[in-house]
1. helix-only ellipticity at 222 nm (-39500 (n - 2.57) for each DSSP H run of 4 or more, over all residues; to 500) computed as -7000: which structure among 1, 2?
2. To test your reading of the models, identify which of 1, 2 gives 15.0 for mean count of other Cβ atoms within 10 Å over residues 82-89 when calculated.
3. Once Cα Rg over 2.2 N^0.38 Å is calculated for every structure in 1, 2, which label goes with the largest value?
4. Out of 1, 2, choose the structure whose coordinates give mean count of other Cβ atoms within 10 Å over residues 130-137 equal to 21.6 when calculated.
5. Tell me which of 1, 2 gives 3.0 when you compute distance in nm of label points 7 Å out along Cα→Cβ at positions 18 and 114.
6. Can you tell which of 1, 2 yields 25 when relative contact order in percent (Cα under 8 Å, 6 or more apart) is derived from it?
Structure 1
Amino acid sequence: MGRLRIVAGRLKGRRISVARSPEIRPTADRVREALFSILAGTVDQARVLDLCSGTGALGLEALSRGASEVVFVEADRSIATSLEETLADLEVTAQCHLVRTDAVAALERGTLAGRFDLILADPPYGDGLADRILKALSRRDWLADEGRIVVERASTEPPFADPQERLALERSAPYGDTRLDFYRATTAGIVGAGS
């Protein structure tokens, strides 16, 4: 069992347990630090969705930096159980909700309620899941006004090109083998949640 630390905020220095599993590839401290530096000023009081949560490091970093609520989505049963234990250990369960299902299914079935100021996705690299998540996000009105989506993927993978042009790539930031892609809803907008 490994450990990650929360980089900044009210939970700074607190440790997150990381089960040794090929299914888990936690976001490195330096990448999380860079991500939240780019997002500076937009996380406070944000409603956050953490897709393919794994250890929960991204969502917990957002919570530590002032997010009002984090919804974690994780399909793997044992990883979700470990995340649930982490939330209890950090005493943040009142601000968190864990949904045990596949990220794409959660988006397509409407398992989640409301809109989010920040959507974070860290799916496994190289299997096309990042694009399937973005495609599902583009079909419904998941983003609050001025909301952002950030997807972590392998630096060798091309960015998502939304065929319906509802999501626009705002920025790409490479960090070694990893790249962070930042998206916003286009001015054309994303179709309403009821459609």
Structure 2
Amino acid sequence: MELWYSVIMFMFLCVYMYLSPRWKIPSRFRVLHYTIVSWSAFVYLLIHSGYGNDLRYFDWVVTTPLLLLALYFTADLTKKQKPVLMLALLILQMVTIMFGALAERVHILFYGAGVITVLGVLYIIWGPLRVEGKYNVLLKYFTVMWTAYPVVYILSPLGFAVFTDRIIDMLFIILSIFSKGVFGIIDMYLIRRN
């Protein structure tokens, strides 16, 4: 499954490389979205090679702040944003990933702390960062994708044990395809200049 995920992420990279010059995507967005799918594909290749499922946190600690950075830059196209908001988003997201890893490895109580930091991220992107227009489409998509992660986690064997580990892994992979690959396509489509 991880191998297929990596292949799909590399396919997204090819699509990005094809579309971004045609859509005249600014270079900072190109770099962000290329990095997100490339990094994720590489990490999941390592997971497929037997280095362990815990590496998904290694993927998330890099890609999720970059996704927030893309969201920040999309909002910044409409209204000049404060860099302190970007810094707060990046720090909150890295702490969220850390709490997720601690919840899985140490104690489920860290899950609650992670949910609180996710709420902090949502407050910033729906509050002070929010602008009208294209950003709202991306914001709604982003919110649906990111609120699905804690829901899947709580349904895992570490939470209410509704699903097996294999199903949870599959759900995380599907979520990652949509929250990284599809997110990049939507973002680039919204900011295209043609």
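1. Structure of origin is 1.
2. Of the options listed, only 2 reproduces it.
3. Looking at the calculated values, the largest one is 2.
4. Only structure 1 yields this read-out.
5. Structure 1 accounts for this read-out.
6. Source structure: 2.
A short reminder: the numbers here are calculations on the coordinates, not readings from a lab. Worth saying up front: this structure is predicted, and the values here are computed from it rather than measured. Cβ atoms are built from the backbone, for glycine too; each structure is taken alone.
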